[in-house]
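What follows is a set of structures for review.
FYI, it's all coordinate maths here, none of it is from the lab. It should be emphasised that the depicted structure is a prediction, and the values quoted were computed from it without experimental measurement. Cβ atoms are built from the backbone, for glycine too; each structure is taken alone.
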Structure P
């Protein structure tokens, strides 16, 4: 069993859970079973249940998580850590013991003690590049379904998919809907498909805004349905996160909204490849409406962005990471077996 310590919560979303579920799917193909240790976020728990994975270990909100994670890791053949806080070296050393540890997208000093470091959105620190560091978009963990998306745009006006992630802490979906309404009011033919979390505060704002602009009701966020949503869309407006990479793998051009300076750096690199259009951190409804109108009208540019996205992200990152972790675990098991028999 591989234990996966994963963060989730309304303040920062479910990207950690989403990519861990993708890794679990790929590791299952390697004959490895994953079990998640996760905060008691109801949406995260629903996603894990729907995935068919073993019942997760729910970490108490009132206690430091590490002792509970260490107890859960007893007997694990490997540990995957995808958490938000910067990991300390003592944490990773405690988790490691005699099993390999994979640290995902974490800038803390603890990455130095991990056996593998997955940094799909960044670069290896100076002097640390090498076999341990899995860097760049080709390593982004996505479920297999995203590399098999076949575009099936609906008849009529182009569909613009809107997703601000599974929690949308800033309530960005509401002003995005206003921007799409403005674009349509100025003559751009488009339809909207909004995906949001019914448990997020912004969900209560969506019905009135969607009705006001003649758009259909929002769809509850569901990772199993995202390939379907992407297949039906000609363009996406997305918050920076895992969904952006799902769109790239599916060949759907995207306008990306940023929440942090780190998001801006990630989006800038993707924009340089021609795969997305970054709206940056300080976007406005007016500018977003103009960007949407421009891309809806430019079929050739959207097609070129879709090709660039698929060239950048082929959707096989989870399989690559799983193979590396499985091979590392196999070497560790062989070493321990040799030690037990004295060879």
Structure Q
């Protein structure tokens, strides 16, 4: 995944694939595959519902990027650690405990939704996921705040992880956050999911000196890594290593995950900045078939088993769509709830 933005001059982290698959084992691998399939079907049906007029506002799908957050949450731990992300937040919420029914109901604006129908697509939460931020770059300071809370409370076996896209890298919030994270020795992992397109502008027209992590982290005396975000085993192995590093040193780390989104920036984006031929080439790197091929090669997994598991997750999502359609909208009597602490 090298290109003209100097990525042929940076070390891309590569794991021993066979060793990682062996360490993960079949049970964990299948759980991770199921989560990737759930995310893919959830996003696909969510977009269809939007096009049918059942979902309003914005819709930012995670299709094509499933390997990154799946690998990271499974490597670090889904029950602990603290997470924050962008408005492209459906996948992380699903990975950290939100049910498909709760998530779909939130998209539909129903009272059974993840945020009671108040947040919609861009604002989803779990007990250890603090959004879903609608502001570009707004999540970076939140991430170091979460890291500060861990340090302040003396919790040394957990980390804070904050995700952002390459489009938010020029924002001052990231630079201020990296500076404070280093000054205060905060256990924060900054993850830039670099799809090389921001909202719709090529990387070389938005970032002055890529690679992002390798060059930016140096300015703050921070360690950095670059990884192929389409390869789940590489991301998983890297974050197992990073978790140990950050908890032992209480020093922040920056990671750049090179990836591709298969859809436009949002559902209203026709993605005319790339050709159909370019998109077809990109889709050849689909992380789901890639991971499936590894399981077939090293674990004896079959195509029939894959189809069964994919169908099972599709049915979970279809049930969620039906429940969302049948649920009630929140009452106007509840509009002021959650505004003032009682």
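When Cα Rg over 2.2 N^0.38 Å is calculated for each of the structures P, Q, the largest result comes from P. For helix-only ellipticity at 222 nm (-39500 (n - 2.57) for each DSSP H run of 4 or more, over all residues; to 500), the calculated result is -15000, so let me know which of P, Q that is. Derived from the structure labelled Q. Each of P, Q could give distance in nm of label points 7 Å out along Cα→Cβ at positions 49 and 225, but the derived value 1.7 comes from P.
Calculating relative contact order in percent (Cα under 8 Å, 6 or more apart) for structures P, Q picks out Q as the one with the greatest value.
With respect to distance in nm of label points 7 Å out along Cα→Cβ at positions 233 and 273, the largest value across structures P, Q is given by Q.
Taking 0.30 as the value of FRET efficiency 1/(1 + (r/R0)^6) of positions 17 and 169 (r between Cβ atoms, R0 = 25 Å, to 0.05) derived from one of the structures shown (P, Q), identify that structure. Please report the intermediate quantities before stating the final value.
Numbers: P: 0.95; Q: 0.30.
Here the read-out was taken from Q.
The maximum of distance in nm of label points 7 Å out along Cα→Cβ at positions 65 and 161 over structures P, Q, that is, the highest value, falls on P. For distance in nm of label points 7 Å out along Cα→Cβ at positions 9 and 41, the highest value in the series P, Q is held by structure Q.
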